[in-house]
Structure 1
Amino acid sequence: MLLAHVSDIHLGRRQYGLEARAKDYEKAFMQVVDDLVKLREEKGLEAVLVTGDVFDSPRPTPSMYMAAIEGFAKLRDSHIEVFAIRGNHDASPLNPVDNPLRVLSNTGMLRLLDDEYVDLGDIRVVGIGCRPGDRGGEVIEKIKEMYKGERTVVMLHQYVKGTPYKYPMPDLDYFAINEELPREPYYALGHIHEHGLRHPKLKAVYAGSLEIWDSSEFETYELAGTELRFKKGQDKKGFLLLEVDGDVKTEGVEIRGTRRMIRLIVGISGDEPGEVRKQVEEAIHKIGVRDAYVEVELVGVMHDGARLRDYSLKELRNEQSGALKIDVRMDLHRRAVKAERGLQRYGINEIIRSALLSGLTDATGKEDLVNAVMEALALVEEDKIDEAIKLIRRRVGLDEGLGDAHDTRS
């Protein structure tokens, strides 16, 4: 029997505050739908297992609902059954039962398996809804109640301890469950976004998200002076095919034509801001960034006498490079000087920056926030109070309106 495993669709995710990224997530979903219909026609695909996070929010907008309905209706009309479980983004922890997937289930778009199972011939599919890791024992007990040996596929949206993920994500530990699960079933997993990630002991594989989630997945370059080095290509995204015949054989299916997401890491060793800007401009021209999202990371030691805001590359961000957007993130500090008795002496800005970073160890985007605070302090020094206030308001999202806020958990 041929099944497809799709996960972490995240419809409605306005990554980096960009509506274009929300469209990218929707486009990826619709491309997968087309691929699944083709697999039904060519290989007899029986059903699709969706392991959570169909939506990026438990309160999807009408447009998010319409995108989901369009895709799932196309699968239904092609006689492909769809079974789904709730992820942590699909449901409020206060009321996980009432969630948007239940709406889709009640309207016939899919079947929600919320601690339930369904038999597809002699294959049993068990669906367990996402819950906090401190209820992991409950997950194990429910699996034991419902599975029937090796011809069982268990759908989970959890981090299973022992899985060697590439990059940390918010709330990873909160949704972590013990790896002491029954060994016989195959586990179709959601929540971790790396495509085809396997658990080292269990028969368990993550399908991964359909779109790029973290900058560690970007096409990456390093720039040192004028030397530009290619470091890695953009990570693959897609879904899995499961051939269930006794053992489960998996095959990855890659999504094509996704937007380029580019990361440029720039090492700075006392370089003047103007020289850095020139080098970055030349590097971006060599790379070619049309329609791409670009993240420039400035790392190292500032030029003596320069301020953090001198490296903001505002001119670069405002130029017509053809990029979707260029964001600049800074991890810069001043050169330490030796004071009496061998102690290192820092300026007040370095003291403030160090205190902020140490106090925000668990915060998402802390480097961005600290950089914004430091830029605002520099503006205050120049009596540009209004500009400083606007900068902080933009960083915390007050100028975008409450409707643009989104949960960053996964």
Structure 2
Amino acid sequence: REIVFHGKYDNADRRFLHSMAENTAREIYVMKLLQPNPFLTGKVAQLKPQAQKHYLNAELVFPDSASKSASPSWETDRNRHAILSSGGKDSLLSYGLLNELGREVHSIFGNESGRHWFTALNAYRHFRDHIPFTGRVWMNSDRVFAWMLRQLPFIRPDFASLRSDEYPIRLWTVAVFIFGVLPLLRRRGIARVIIGDEYDTTWRAALGNIPHYNGLYDQSIYFDSALTRYYQQKGWGLTQFSLLRQLSELLIMTILVKRYPDLQAHQVSCHASHKEGERVYPCGKCEKCRRIVGMLSAVDADPTRCGYTPAQIDHCLRSLAEKGVHQESAGATHLRWMLAEQARLSLPEKVRKTLRPHPEIVNLRFHPDRSPAETLPEDLREPLFRIFLEHAEGA
């Protein structure tokens, strides 16, 4: 029941770790233990919601802690931007935007030791060979996660062979990547770290009287704010934010494929990508694939440019008609409406009649909590919003 941290952890470190551990424990309880989860076995799969004063059972122990930070302040340059890069549409678009604005952009890839790295491989090789300041940090976090799962008696022993769009227990991977790349950011004097997150990744919800973030905390504006506060307390002069908070997923896809098609060609957004020769290809079967194919088709773009075959495209559109996609409700409905209007989806007539457009999905959205204009540094706001409004219908 103890987690022991060896090293010179100061007051800011200890507060940060306590806060994150408590938050993560509550979120795993709600999202992984109380929701339907095919990886669970035994009594844990039948748990009932029960509000607690604290959800973290372990005591965090810091035997070598210090009261003040032992790390010196960083020297940073506000023009230097690091993008936490993955080969997905959000980081590709973030690079395209900052590069167009003439900023110094460092695309830093977190190289997991397992198959998850496949999703980033096409983009990484292109950036490594053609784009300055590209970096890569190797990390074995996926091996640690797999080892931990084998220690949990309530997780199915065949978890590795079970096909699912969800992870068995873990939720936050962004934090692992962020702390993995921090030494490189310090060495390069980077002042801004960019995370690719859109409008619908900031949620506050409740299961009964248990508050939670819908499993999206590390993609939320609250996470960016918490990390920025921590960096400032440490004297690192680093801020963390997303360029895309005012955009829906559909708008992100639209701007990327229309404005930066050469970047979009390297996109891999798939839970089960695979290698053929030197290139990585999407599986064409998972929820992410049908979402990407659906959005590309809806904006009259060609999914074959990023690796989908005609047969996979047909399968994804049929699956989208049957199963839908994991997006905000308005976004999923608007996507189906667009595809139905273009006769790309085969839907029963009574279903088609219920579909309605949701124009907010193709507009910039400014929300005082989720997506205020102030999430962006002042020097980036006007040029970015001008670009966005060339592709959005309004705001």
Structure 3
Amino acid sequence: LDEFYTRSFAKEKTSEVEGTIEQQIARLERILKDQERTIQKSLRQAETYRRIGETIYLHLNELQFLIQKIMSDKRSGKSWKEIMEDLIREKKKSRVPAIYFEAVNPKTMMLRVSINDLAFDLDLKISAQKNAAQYYERAKKAEKRAKGAEEALKRTQTKIEEAKRRRLEKTEQISELPPKMKKREWYEKFRWFHSSEGFLAIGGRDKTQNEMLIKRYMEPKDLVFHAEITGAPFVLLKTRGKQPSENTIYEAAQFAGSYSRAWKEGLGSINVYWINPDQISKSPPSGEYLSKGAFMIYGSRNYVRNVPLEIAIGLKKEEDQIQVIGGPPQAIANQTGIYVKIVPGNESSGQLAKRIRRILAKMLSEDERRNFQKIPLEEIQRFIPSGRGAISNK
């Protein structure tokens, strides 16, 4: 009876503590979402400001002429109404640079122009070149805000992890803790794997991560991989100045191909190319625009042809820690003997992940199997390309 009341009291206190911690976690997760929105907004602003700056430089002489024409007419005694009427007449005749004119705000001395569907303001009190410099400066400030928000986001994530850890500690009296998981590394927010030689390869999960990968994490010594199909992520092979073997290059190519749209299309293989970082640029040709996650590729490409689409998902054990890993079969086989190979197919990631877990569990001891079953299914699903697939029969 004493044991019953002791356990009941412990359960009641645990529920009370859990409620408080859950509130803390919920508040932190709201903050996390706000920080994610701030990062995305700042990156979009930075991209827009940089694009405006580039557009001004592409049309520098024309825009400078337009600014000087307006200011000259004003100094000669023309009213703002007359100036705007003159510009509208010229615009109707499709004459450059009047064709870019949209409006003038006499109070703020701001000129509104539109070039290639990109509308922006120019300060009439300064030159076109200084206007471009101001937009570049705004882009830098927006990127700085995004970086600051990313650092704040990491701190919030740490607080959430700490709160969740406290929640687990408080419930240890009445429930068994889940298996200890390996601490997540910075690159695990991307798609990733370590090659047979130990090189780290990381790929974007979406357009935003593609953009972030190239702009923030690409280094001069890296190799950049991309499948020859639209809707493919960029993959960075982090060489750190070392020379990767043909085997590692093949593994990175297979990784890039498997996580491309080719998997969703059900293809068996695809061509993948790799380039050096200095061959990739965010600056499009004059008059063109690159969407988020898209980049221009210049120079010759190094091809790895007919790369088979296949991914291995396995378990890596280190002391008392367990980690789900995924990537090219040869790279995973080099790290663990406990893995399952998958290929393009129509089974949903949820059902496929359950099958993979059952197969992997059979390769473990009884204690390991019991702990492995507590690992969230999402840890397996995150390595399944395009949310669908099939167990390989090979």
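When helix-only ellipticity at 222 nm (-39500 (n - 2.57) for each DSSP H run of 4 or more, over all residues; to 500) is calculated, the result is -12000; to which of the structures 1, 2, 3 does this value belong?
Working: 1: -9000; 2: -12000; 3: -15500.
Computing helix-only ellipticity at 222 nm (-39500 (n - 2.57) for each DSSP H run of 4 or more, over all residues; to 500) on every structure in 1, 2, 3 gives -12000 only for 2.
Once FRET efficiency 1/(1 + (r/R0)^6) of positions 115 and 275 (r between Cβ atoms, R0 = 35 Å, to 0.05) is calculated for every structure in 1, 2, 3, which label goes with the largest value?
The structure with the largest value is 2.
Of the structures labelled 1, 2, 3, which one yields 97, 59, 39 when Cα extents along the principal axes in Å is computed from its coordinates?
Of the options listed, only 3 reproduces it.
Among the shown structures 1, 2, 3, from which was the value 0.7 of distance in nm of label points 7 Å out along Cα→Cβ at positions 219 and 331 calculated?
It traces back to 2.
Here, each number is a calculation from the coordinates, and none is a lab measurement. Values in this document were obtained by computation on a predicted structure and should not be read as measured data. Cβ atoms are built from the backbone, for glycine too; each structure is taken alone.
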